Structure 1
Amino acid sequence: MSLKKLTKDVKTIAIVCNQWGDTGKGKFSDYFASEWADVIARGTGGNNAGHTVVVNGKERIFHLLPAGIVYDGAGKINILGNGMVIDLEALVKEIAQLKGDNMTCDNLMISEDAHVIMPYHVKRDLNVNASLKSGGIGSTGRGIGPTYADKIARRGIMIKDLFSEDVLFKKMKKAIDFYQDAPVSISDVIEELKPLAKQIKPHVRDTIKEMHGFLKQGKKVLLEGAQGLLLSIEYGTYPYVTSSDCSINGTAAGVGISAGAVDLTLGVVKFPYMTRVGGGPFPTELGGPDSERYCSEGLAHNLEFELKEYEIPYEEHNGKLVYDHHDKRIFELINCNLSFYKGIGVRLAGYEYGATTGRPRRTGWTDLVALKYAVNINGPNLILTKPDVFTGAREFKLGIEYEGLEEFTRDSQKLYKTKVNYKKFEGFDQNIAGIQQYYKLPDSLRDAIAYMEEFTGGNVRLISTGPEAKNTIVK
């Protein structure tokens with residue numbers, strides 16, 4: 001199938017994640033932004049997200065701006081929607097970095113209804129939620145959760161409030177009564193916000209009205225999801241979740257439209273392995289509780305530590321550690337019999353370190369029980385990412401059954417206790433990086449994809465075979 005056939009008669013596409021986030025949505029947001037969309041809109045989360053795109057060989061990581069911002073110069077419109085929470089300093093910094101690369105953001109629109117992450121939100125988040133070791137959920141510490149909590153409690157600060165000092169003062173005075181553990185000076189905060197608000201003011205719009213107008217005009221609209229379904233406040237493994245609804249329902253509502261207005265929802269799935277960052281159950285995790293504890297140490301076990309620990313050669317270029325992801329030492333780990341070390345090997349082969357935090361991601365086999373649940377919510381159309389990581393592995397597995405449970409459950413305690421049964425597949429040595437035809441994939445990988453489709457009711461539409469947009473199979 002060609003991209004043209006896949007998108008025939010389609011006016012609205014959503015890219016969402018069917019796992020615990022970090023599945024490569026950024027690449028496909030870039031793919032559809034460059035090849036198809038007129039408008040790219042994001043509607044959930046804040047700078048706790050990290051979308052990595054590779055354009056013309058250069059890697060860029062966006063934490064707030066939609067990946068489509070790199071096509072602003074081509075007249076494409078990018079929107080930060082009403083469902084987002086925005087750190088003004090982080091946003092202004094991203095805009096400045098774009099301009100430093102001689103890129104524009106003239107067509108950027110920021111919702112007047114999005115909520116603002118305030119200094120006291122960040123302090124509260126760091127005090128309560130950031131550390132897994134102290135009983136927190138392992139949040140990024142960016143103030144996301146407290147900002148959403150204030151939104152629901154009707155004491156939040158909205159983007160439009162920034163342009164009236166009187167309104168801002170009154171709202172902050174009401175809000176800080178709930179932040180005795182994070183005291184701030186209202187006048188000082190207002191002075192800090194003034195220059196930031198001034199910089200974004202030209203971009204502020206009633207984006208719900210704008211979105212409805214774009215749909216009526218027949219413009220092609222791409223919705224860029226953040227985080228993943230299993231982290232959704234509505235559908236995820238509560239309380240180990242993010243603070244927004246990252247399903248198709250929340251993604252659409254966050255830009256002011258209904259899920260029914262989306263013609264094609266594409267759920268991204270890492271395959272045949274998956275990852276999770278932060279605390280919470282992960283039934284197919286390689287290394288189980290030992291891996292969760294190890295990863296809870298955060299930057300103590302970052303990429304540099306693991307490269308040194310397992311004697312994998314690397315070099316540093318422009319602040320980034322560069323190494324051979326298929327180094328023989330990595331695949332000695334992947335092919336060993338100890339699950340914990342196998343998980344480390346997978347992490348190194350897949351470069352599984354947080355784009356926002358640098359934390360090591362927990363790794364495990366793709367969970368088809370959880371994916372079947374996700375398909376029932378986000379729909380059957382799937383994108384597979386990272387199969388090229390497993391070139392050189394002797395075997396791989398897919399989780400197919402929870403002992404004692406008939407189906408996926410959002411109950412974290414039950415998920416922690418369940419044992420998973422697997423279906424095993426033969427590995428492959430063929431280098432599939434950059435392949436663009438489905439029939440050229442190894443037999444065992446195609447067998448696993450067919451099995452996954454039958455098990456979950458999903459239909460694979462695209463497969464990633466590398467980081468750039470062109471490294472894609474349209475199935």
Structure 2
Amino acid sequence: MKVLLVSPALRNMDAYQVRARGCMPPLNLMYMASCLLAGGHEVKIIDLYAENLSEAEFLARAKAFGPDLAGFATYTASFDMAAAGARLLKNNLPGLKTAAGGIHASYLPAACLKSGDFDLVVVGEGEVTIVELADKLSKGESLSAVAGLAYLEDGKFFSTGPRALIEDINALPWPAYQLVDLSKYYLGITRAVGTAPAASVLTMRGCPYKCTFCSHHFGYGGRMRERAPADVVAEMKSLYDNYGVREFQVEDPSFTCDPARVREICRLIREKKLKISWNCNVRANTASEELFAAMSAAGCRRALLGVESGSQEMLDRMKKGITLEAVRRTVALAKKYEMRVNAAFILGTPGETEETARQTNSFARELDPDYVMFSVYVPSPGGELFDDLAARGKLDLDKVYGADYITVYSEREPMVELSAVPAKKLLALMEEYTRGFYLRPAYVLKRLRTLWLPGEIGRVLWGVALIFSRQFRTLAGRLAGRKEDENSWTY
């Protein structure tokens with residue numbers, strides 16, 4: 001059977017937001033592709049986010065392949081684009097079955113099926129389910145025995161029940177890198193070190209923490225399953241040797257939650273003599289001198305730290321599991337071992353006041369990381385705060401998708417006010433804090449001293465453009481008469 005896997009584009013993101021976010025290979029689809037290939041199926045991946053294809057170009061590519069099944073990754077911010085892509089294919093490829101997967105579809109399967117754009121939803125981890133689905137469809141057999149599916153039967157929602165998590169993720173084949181063009185991918189401006197080819201790697205699934213604002217806990221049932229360090233580094237070496245990759249992004253939401261395992265990965269990177277740079281998410285409650293020394297020696301040059309707030313009371317309300325002092329220690333260690341620090345902060349979660357927001361801004365300046373990102377919180381499907389709002393009828397689950405969920409320096413007011421600070425005020429504070437941090441004379445001088453590094457001038461210019469993107473967009477709109485992009489898709 002021919003299976004087309006599609007990563008959707010993100011609508012309503014300008015070039016500055018895209019550059020800040022970066023564009024990395026769709027590992028979720030690449031894992032499923034490798035399993036489908038092992039199962040004897042023919043697979044093609046189209047990454048609409050990376051390639052920015054028009055409707056006509058996408059349809060032409062799909063028709064040339066002639067799929068029997070098209071599977072779309074779904075993220076809340078791009079679900080409308082995934083649905084539009086599925087609808088386009090269904091209207092032009094008779095007999096095609098469409099499926100949605102990913103955390104958005106898994107959490108809201110009934111809402112995903114309502115429009116008729118998707119025939120099926122793959123709920124939870126998709127590697128085993130997608131292979132069984134393709135097998136059954138190719139033989140014309142019933143899907144009722146395939147665990148992890150949802151679909152409409154006689155107009156009524158039907159679920160085949162949950163599929164058990166994959167216990168040994170080391171048994172999964174590596175992602176199908178041969179199906180994507182790695183030259184189209186790049187790290188975000190706060191993650192890149194140089195201009196070398198980049199790729200991403202996932203070393204574990206799940207997250208042991210239960211932050212109220214985050215959906216990672218839901219995504220894998222709160223369970224953490226780790227890959228063997230030797231397998232992780234073998235994959236990195238394969239990318240190093242066969243694809244010329246020299247920069248890596250570790251996609252784990254909490255890479256350092258098992259410090260001993262991280263140190264072993266670092267030891268193996270050095271043992272294999274991989275001359276690489278990489279970035280990862282770190283947890284303030286796991287930082288230590290020994291860990292950061294090992295990471296630095298193995299090439300870690302960017303540390304992403306979810307600080308979230310400068311108020312300990314707010315951190316406790318979020319169930320973050322860290323202290324302000326631990327954050328201070330973590331940032332100091334990262335600086336000592338020559339890692340640039342990207343600190344992320346959230347404004348507007350329950351309990352936020354103008355005073356706690358001010359404390360967050362002050363704490364960001366005290367830490368003086370290399371980069372900051374202030375975001376106005378948007379309820380994330382699968383998170384505790386989202387669940388609470390949904391249970392109280394505060395969200396229309398049929399409309400939970402799209403541009404409201406683009407959080408990279410978004411200018412959209414949150415659809416639900418969760419704190420005492422009004423939405424308009426939160427957006428104003430986000431902009432004020434961002435500009436205030438980056439336009440400090442000391443910070444500007446620090447960045448100017450690094451302009452000799454590979455690619456740094458471009459990253460600085462993109463950063464400046466991002467900070468002033470609202471003004472640039474307003475000016476561009478006036479100059480262009482606010483004409484629609486000829487490649488924009490309809491919904």
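Readers should treat all values here as calculations from the given coordinates under stated rules, not as data from a laboratory. Nothing here was measured: the structure is a model prediction, and the numbers come from that model. Cβ atoms are built from the backbone, for glycine too; each structure is taken alone.
I have 19 for relative contact order in percent (Cα under 8 Å, 6 or more apart), calculated from one of the structures 1, 2. Which structure is it? Show your work: numbers first, answer last.
Details: 1: 19; 2: 15.
Computing relative contact order in percent (Cα under 8 Å, 6 or more apart) on every structure in 1, 2 gives 19 only for 1.
The value 1.00 for FRET efficiency 1/(1 + (r/R0)^6) of positions 36 and 172 (r between Cβ atoms, R0 = 35 Å, to 0.05) was derived from one model only; which of 1, 2 is it? Don't skip to the end; give the middle numbers.
Working: 1: 0.25; 2: 1.00.
Computing FRET efficiency 1/(1 + (r/R0)^6) of positions 36 and 172 (r between Cβ atoms, R0 = 35 Å, to 0.05) on every structure in 1, 2 gives 1.00 only for 2.
Can you say which of 1, 2 returns -12000 when helix-only ellipticity at 222 nm (-39500 (n - 2.57) for each DSSP H run of 4 or more, over all residues; to 500) is computed?
On the way: 1: -9500; 2: -12000.
Corresponding structure: 2.
Compare FRET efficiency 1/(1 + (r/R0)^6) of positions 156 and 388 (r between Cβ atoms, R0 = 35 Å, to 0.05) across structures 1, 2 and report the one with the greatest value. It would help to have the intermediate numbers written out before the result.
Numbers: 1: 0.25; 2: 0.80.
Top value of FRET efficiency 1/(1 + (r/R0)^6) of positions 156 and 388 (r between Cβ atoms, R0 = 35 Å, to 0.05) goes to structure 2.
Comparing mean count of other Cβ atoms within 10 Å over residues 68-75 across structures 1, 2, which is largest? Show your work: numbers first, answer last.
Working: 1: 19.2; 2: 25.0.
The maximum falls on structure 2.
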